[in-house]
Structure I
Amino acid sequence: MNAEMEVKVSGYQVLERRVAVSGTTGRIYLPKAWIHKQVKVILLEPVTEESVEDEQ
């Protein structure tokens with residue numbers, strides 16, 4: 001699941017954000033104009049055991 005892959009997508013705008021903690025999940029804040037629009041989220045850094053432990 002953590003294998004790097006190349007992804008090609010077509011879209012209208014690109015934003016780069018950090019995922020914020022929100023209770024027991026993560027949250028990304030996006031522009032209000034994007035409400036009810038379809039988006040894709042691409043993980044740019046691998047998930048490691050250390051990164052999961054840091055969040056706990």
Structure II
Amino acid sequence: MPTTPADARKTPSMVAVRRAVASSTAIETGQSIQKLEQKLQQPTQQRFAHIKLAA
């Protein structure tokens with residue numbers, strides 16, 4: 001079976017990544033996938049404005 005070179009593979013879209021994270025978290029926590037997806041779509045600047053990054 002021929003294999004695809006690593007650089008020829010398609011990278012997942014942000015929507016696919018967001019869906020995968022939300023569904024995985026939903027399974028672990030019992031929360032709704034839709035609610036978790038909505039939280040992930042919010043801009044991070046608003047959610048984590050109080051956290052300062054190390055420079």
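Every number here is computed from the coordinates shown, using simple stated rules; none is lab data. Everything numeric here is computed off the predicted structure, so don't read it as measured data.
Comparing volume of the Cα convex hull per residue in Å³ across I, II, which is largest?
Biggest value here belongs to II.
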Entry that produces -3000 once helix-only ellipticity at 222 nm (-39500 (n - 2.57) for each DSSP H run of 4 or more, over all residues; to 500) is calculated, selected from I, II: I
